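So, here come the structures, one by one.
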Structure I
Amino acid sequence: VHRYHRDDYRELFAAVEPVLVAAGGRPHWGKHHTLDHDGLAAVHDELDAVGQLRAVTDPDGVFRNPYVDRVFGPA
């Protein structure tokens, strides 16, 4: 599902994502989605490994931001 970047995607995605996830779909990490860490971890088996790698490669949290924390969990 794609939405023009200036249009609010949240209402549409909140309705569509559960259907897609139930069918085995996984959102792209670099695109708009409404899932948090737990929702993404349920469909991306390696998400926690990425979080561990982040802790090793960015121990001071230089590249942290609200989106990264939502997706990978707080460091």
Structure II
Amino acid sequence: MDIIVDILEIFQLVFYLYIATSVLMLFVFSVASLFPYKPLLTNDGIYRKVALIIPAYREDNVILEVVQSALRQQ
């Protein structure tokens, strides 16, 4: 009977450690969220290339208008 009690105590300890770790992790992340992350924005004047995919299945009559509208975007 002592072995069963020992096994249950070990299981209980492991369970409490698991819960305590989860609570500690939640606490650390909630405290860290109080300090907002502000990334450094650099304006180096370089424009990156972007690929724009416009789905156009059976849109032969309006595809030129759609492409011209996409090119007018900033």
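Values in this text are rule-based calculations from the coordinates and carry no lab data. Computed from a predicted structure; not experimentally measured. Cβ atoms are built from the backbone, for glycine too; each structure is taken alone.
Structural remarks
- Answer label among I, II for the case where helix-only ellipticity at 222 nm (-39500 (n - 2.57) for each DSSP H run of 4 or more, over all residues; to 500), calculated from the coordinates, equals -18500: II
- Comparison of I, II - label where FRET efficiency 1/(1 + (r/R0)^6) of positions 13 and 37 (r between Cβ atoms, R0 = 25 Å, to 0.05) is highest: I
- Of the structures I, II, the one that 13, 17, 13, 14, 15, 13, 10, 5, 0 was derived from, the read-out being P(r) over Cα pairs in 10 Å bins from 0, in percent: II
- Label whose coordinates, when distance in nm of label points 7 Å out along Cα→Cβ at positions 21 and 45 is calculated, return 1.9 (choices I, II): I
- Comparison of I, II by distance in nm of label points 7 Å out along Cα→Cβ at positions 5 and 29 - largest value held by: II
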